[in-house]
Structure 1
Amino acid sequence: MIKETYLKYIFLTLSIIIILIIFFFPFFWIITSSFKSPEEIIATSTTIIPRSFTLEHYEKILFNSDFFTYLINSLIVSFFSMFISIILSVSAAYGLHKLKFYGNKFVEYSLLVTYAFPGVILLIPIYLLFAKIYLLNTYIALIIVNVLFATPFAVWMLKAFFKLIPTEIEEAAYIDGASRIIVIFKIIIPLAAPGIASIAIFCFIISWTEYLFASILISTDSLKTLPVGLSAIVGQYQIDWGFLLSGAVLASLPVILLFLFIGKYFVSGLTEGAVK
């Protein structure tokens, strides 16, 4: 029995180590390579830890490029897209969960069907539509697109969280005289905090990493988002790898900070302390 437990422990430890190597080693390599000199980056002898530590790539991207312009544009688009997606997702998910109407299941399943088709097939229709209503080269165009692609899955995922909330909690609140608005804002939303945190991160990442529509709908340099701006680093004949690597590290920081800020809700119990 002890031997079997010991083997399970070894197997679990090795599995975790393999997962860490597969998923985290590329990020570690990108971070360490961003501090290497240009000569060491392109050298044939690969090094994991930089022998020539330098900050020239970060100095170049921070002080000799439009990085902050692209960063601000991405933050504006991503946060507004996330905020709107959360409002729509919470409203739609709670409505699908509580309101019983003809076609309820059809609407629920059709949310996932939208992801069966690649978004690129909507590129031309959306471009022509936005051109007719004068939304090209605006934040609004990117926000609409991001909300369009992020909200369906967010609604479907958040509906599953609402199903886990005991109906007895809502019924008790109604018996005490609480209105539906109070129940939603003071009971449902706090209990669904882990789900809302999940869709918040999901919607933010979708908006933060979106490239295709951002590169087509925005042609003004002052309005380009970070993925589009960083793509200009890749030239036709040569690539500034140090510039690109440092840009990738800096571009990942907002996502990491967002996760650290609201990630605590992932480990909290969904209905912890709700029933006394």
Structure 2
Amino acid sequence: MDKKALIEALNKDIENEHGAIVQYLTHAYAIGEGEMACELEAIAREEMRHLDWLAEAVVEMGGTPSLQRGHTRMGGGSVQEWMKNDVLLEEDGMTPYREQVAQVDDPKLKRLLKRILADEESHHADFQHFVEKSARESMTDQRGTLDDRTVEILNWGIEHEYTVILQYLFHSYMATDHEVQEQLQDQAINEMQHLGWLAEKLIDIGSSPRIEHTEIDKSVDMKQMLTADISIENVVAKRYDEATKELQDAKIVKLLSRIRDQEVYHSEVFQDLLAELKKERGSA
């Protein structure tokens, strides 16, 4: 497999990992609290690591990681059917990894693909167990149909968090400064926490999370990417602050206030990085 074809294959893997993350998180949030929901979130985190490793491999080969969401199986009218779809999604993902392990010559990349394949085989077994467990315990969809201004604000928050998770990860992959890479990754992880908090709150109030994102900044120059990241943080911190003044539920206001304060922190971190970068480059 030549370099171009390999980059294309790895980007397809990245897209499928992305799709799996969203599918498994959607199922975890919809199940609500409990051991199985926690296990689903843990599997989603492992898929996030796969995405991260694959993106780094693509960059090492001179490529650009894909941000597209890949194949999903989001249908099903019961928790048991969701778990069956999760089994099938793992089977969909294992096939290309097996093919790539056989085709790739580079020992480092082959080792990585074998590791990811082993994880997917473990996930496949987990989901087969969850099919039985969900039926045995009569698990049901915990999402509700509430649709009001609070729901609109919380789902707007999820949309923002999802967007900046992808944006900061992409910028971290394309950045050439180690500290910038590290800080972007750290803030992306914090934004993942925010998305989870908001999704869980929507379930708590009898509604349903909508995991979609808006346009992502794909700058590759570090000054441009940090400028874009500062801008989006400032805008969003203001919107979260406005929401705390609009809503009446004390618990939701407390949650949004906490997220707002952390967004301000992200902006300040990015401002420091940008100032240091300008100083190093001798520009204003």
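Out of 1, 2, which structure matches 30 when relative contact order in percent (Cα under 8 Å, 6 or more apart) is calculated? Intermediate results must be reported in sequence, preceding the final value.
Working: 1: 30; 2: 16.
That value comes from structure 1.
Starting from the value 23.4, 73: which structure in 1, 2 was Rg and Dmax of the Cα atoms in Å calculated from?
Structure of origin is 1.
Quick one: FRET efficiency 1/(1 + (r/R0)^6) of positions 246 and 262 (r between Cβ atoms, R0 = 25 Å, to 0.05) came out at 0.40 when computed from one of 1, 2, so which one is it?
Checking each candidate, the match is 1.
Kindly point out which one of 1, 2 the value 0.45 was derived from, the read-out being FRET efficiency 1/(1 + (r/R0)^6) of positions 190 and 254 (r between Cβ atoms, R0 = 25 Å, to 0.05). Provide the component values of the computation, followed by the final result.
Details: 1: 0.45; 2: 0.90.
Corresponding structure: 1.
Work out the source of 0.8 here, i.e. which of 1, 2 gives that when distance in nm of label points 7 Å out along Cα→Cβ at positions 86 and 126 is computed.
2
As an exercise: helix-only ellipticity at 222 nm (-39500 (n - 2.57) for each DSSP H run of 4 or more, over all residues; to 500), calculated from one structure in 1, 2, equals -27500. Which structure is it?
Here the read-out was taken from 2.
Identify the structure, out of 1, 2, from whose coordinates distance in nm of label points 7 Å out along Cα→Cβ at positions 14 and 134 was calculated to give 6.7. List each step's numbers first, then the result.
Details: 1: 6.7; 2: 3.0.
Derived from 1, not from the others.
Could you figure out which one of 1, 2 the value 0.05 for FRET efficiency 1/(1 + (r/R0)^6) of positions 102 and 206 (r between Cβ atoms, R0 = 30 Å, to 0.05) was computed from?
Answer by label: 2.
Values in this text are rule-based calculations from the coordinates and carry no lab data. Keep in mind the model is a prediction, meaning the values are calculated, not measured. Cβ atoms are built from the backbone, for glycine too; each structure is taken alone.
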